[in-house]
1. Work out the source of 35, 16, 14 here, i.e. which of I, II gives that when semi-axes √(5λ) of the Cα gyration tensor in Å is computed.
2. Computing mean count of other Cβ atoms within 10 Å over residues 127-134 for each of I, II, which one ends up highest?
3. When helix-only ellipticity at 222 nm (-39500 (n - 2.57) for each DSSP H run of 4 or more, over all residues; to 500) is computed for each of I, II, which one produces -3000?
4. Which structure, out of I, II, was Kirkwood radius over Cα pairs in Å, for residues 95-166 alone derived from, given a value of 14.7?
5. By the measure relative contact order in percent (Cα under 8 Å, 6 or more apart), tell me the structure among I, II with the highest figure.
Structure I
Amino acid sequence: MRLLITLLTAILFTGFVSAQHSSSPAGHVNLGIKGGLNAYTIHADDGSKYDPRIGFNIGLLGHIHLGHHFAIQPEILYSAQGAKYTAGSETTRYNLDYINVPVLFQYMFDKGFRIQAGPQVGFLASAKYIDNQGTTDQKNYIKPIDWAVSLGMSYIFPPTGLGIDARFNMGLTNIDKNTTAVSTNRGFQLGLFYIFGYNHLIN
């Protein structure tokens, strides 16, 4: 996982540096940073009802132009996910933290709006079960890889590189190793991003 993150970061940085010498939209690459809030839960097909865990996400993005209106945006994000369950006076928390790598395909409108969709792969970083008795490590019971689909939209404020992003991530993987019930991650994200070297005539 560390090798994947290192290689993707190096590719994005190399593209960002080389793109500064190009004025053509196609192939133009920018590096950015982003962060925001998560509202994640676990959807289970056995009827269990979970409340959202409010967390955060933070990381890097690359914005790669395919043309004037189309782009690919790969990201590397630390994402605090999971859910909580309340029964009577006791609340149980499932804290699942991931390193997520979404690859979004974007359509860019001339006024700064973007719609986006694409696959996401998540690498489990930690899994904690927290109740009134304390904290238990659950990483051995949760699958290490989580595949998802991401849908959303964003807006970048011309002529700055600052933008706002909103998306819904729907997990496709049954994250629980040991039960017959299918449990998947689902969550909303809302955050801010900043693209370095932003040029509103290209981006």
Structure II
Amino acid sequence: MVVPLCVVIARYKEDVSWADGIVDAVIYHKSDTSCVSPHPVVPLANVGREGHTYAYHILTHYDVLDDYTVFLQGYPFDHSPRLEQQLHEIRDRIAQGTQEDFQYLSSRVLFSNLSRCPYDVTLEMGSVYERVFGRTRKEGHPFVFGAGAQFVVSRAALQSRPRSFYQNLCEVLGGEVNPVEGFSVERFWQMIFTHSE
């Protein structure tokens, strides 16, 4: 059933009881520990950091995506300390028809570029960019990203990319537990959903 707002949580071993009061949520459980929740708990291989979880959810729900989806880590408060208030604000804006197609929930939105990320100079973002978007780009290309990769996005924005895009993203991120590609993709979400690449 399509709902106005669904919350997707990528959990490893975090205590996700903070999500018990959320109306519609799904927890992707990526460890061998137990996970008790009033929400659906979906076992998922522990690969690709939170980015693989997000892409997997989009891919497997592509035709039945909710009006808006919030994507969160298992413990989201390090990067989104105002999360509860933000969720209330998002619900209000959805009800009023004013919610944007994409919005970071991170308390820090940072500047970077494809040549060199000032927050992690070891990242090879150009090569990951090519694998994600299927084309190369000249050096530079400034963009912003939300620390921690937590955001809300509309169904229209999610479906503005074909299903094959998310299949490829799962493949890019699905090779190992903590792939370096995951750190680059963390920086690409706004480009993915707003076509600002």
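Since every read-out is calculated from the coordinates, none of them should be taken as a lab result. Values in this document were obtained by computation on a predicted structure and should not be read as measured data. Cβ atoms are built from the backbone, for glycine too; each structure is taken alone.
1. Considering all the candidates, the number was obtained from I.
2. Comparing I, II by mean count of other Cβ atoms within 10 Å over residues 127-134, the maximum is at II.
3. Matching structure: I.
4. I
5. When relative contact order in percent (Cα under 8 Å, 6 or more apart) is computed for each of I, II, structure II gives the biggest number.
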